[in-house]
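Novice: In structure tokens below, several structures.
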Structure P
Amino acid sequence: MSKFDKQRQRLTDLFGTEGVPAVKTETLERYLDHLKRNLGFPCQLTGIEDFPWEEFYVIGPGSKKEHEQLRKTKPSYMDIYEWISFDNVKSRAGIFVNVQRMSDKKQFVLPLADLKATNKKSKNYELLDDFSAWFVNW
């Protein structure tokens, strides 16, 4: 069974459905309950890929120097965060979490679908990877 098939099976098991359901407010709420029951804490996070504000600097014409300056006040996909708590669910934007940047203790509210656990061998890594895959693809 491929990695994708295993992930799809975990998602159908989670929802108790034949197929993977679409992302809607009620499925987000159900996923949130699943995460609250199964995530282990403490949990450190980092970005999966550049955050929307960073695209201009990472893949566009923006300067590295300006990107580094902005990273002092804005969250970056390159930072390591400590997960503080869940924040809320927004129907089209997903589940949001409160995090604290490890380097300077600044706090941010970030979309969970943009984050991954730093420890690839942890159960949290798989749980968050499954969530991100579901949120992006369904």
Structure Q
Amino acid sequence: MSDTRSTFDAWMDAFNAHDEQAIRALTADDCVFEGPGGVHLEGGDAVAGYAMVWLNAFSDAHLSAHQVVVDGDWVAMAGVFRGTHDGTLASPDGDVPATGRTLEGRCSQFVRFADGKSVEEHLYFDQMDVITQLGLMPQAAGATA
């Protein structure tokens, strides 16, 4: 197993353990993150904080990697985020109070690791799918329940 893959596995384990200290320890001080909705973060504290926003909003959150491809320092992952929205989800457009709904959303992430830490992260997920599953999308006129 490559060092990159081992680091990725530790990174995933830290996320799934909801271990803020381990997440931060595996995130470089100069890490850069880009995510849906125009999210652009710089710095280890900000990037680790983004992960904690999701983990605090979904106390039983779990990220499953279904496909993982390693190429040098890069890891490409396709997987599923699952959890119950039982806490406040901070978003660029404001806080979303707990809905009690379950989210099961597909995602892809590309992460570059150096010296045992993430230094660049690109996260992709369908924002419309997330807000629909959480019941935040208004029902279309004429739609039946």
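Novice: Of the structures P, Q, report the one carrying the highest value of distance in nm of label points 7 Å out along Cα→Cβ at positions 95 and 119.
Specialist: Q
Novice: For distance in nm of label points 7 Å out along Cα→Cβ at positions 87 and 111, find whichever of P, Q sits highest and give me its label.
Specialist: When distance in nm of label points 7 Å out along Cα→Cβ at positions 87 and 111 is calculated for P, Q, structure Q comes out on top.
Novice: Given a value of -11500 for helix-only ellipticity at 222 nm (-39500 (n - 2.57) for each DSSP H run of 4 or more, over all residues; to 500), point me to the structure among P, Q it was derived from.
Specialist: Considering all the candidates, the number was obtained from P.
Novice: Of the structures labelled P, Q, one was used to calculate FRET efficiency 1/(1 + (r/R0)^6) of positions 23 and 55 (r between Cβ atoms, R0 = 25 Å, to 0.05), giving 0.65. Name it.
Specialist: P
Throughout, read-outs are computed from the coordinates displayed, never taken from laboratory work. All values reported here derive from a predicted model rather than from experimental measurement. Cβ atoms are built from the backbone, for glycine too; each structure is taken alone.
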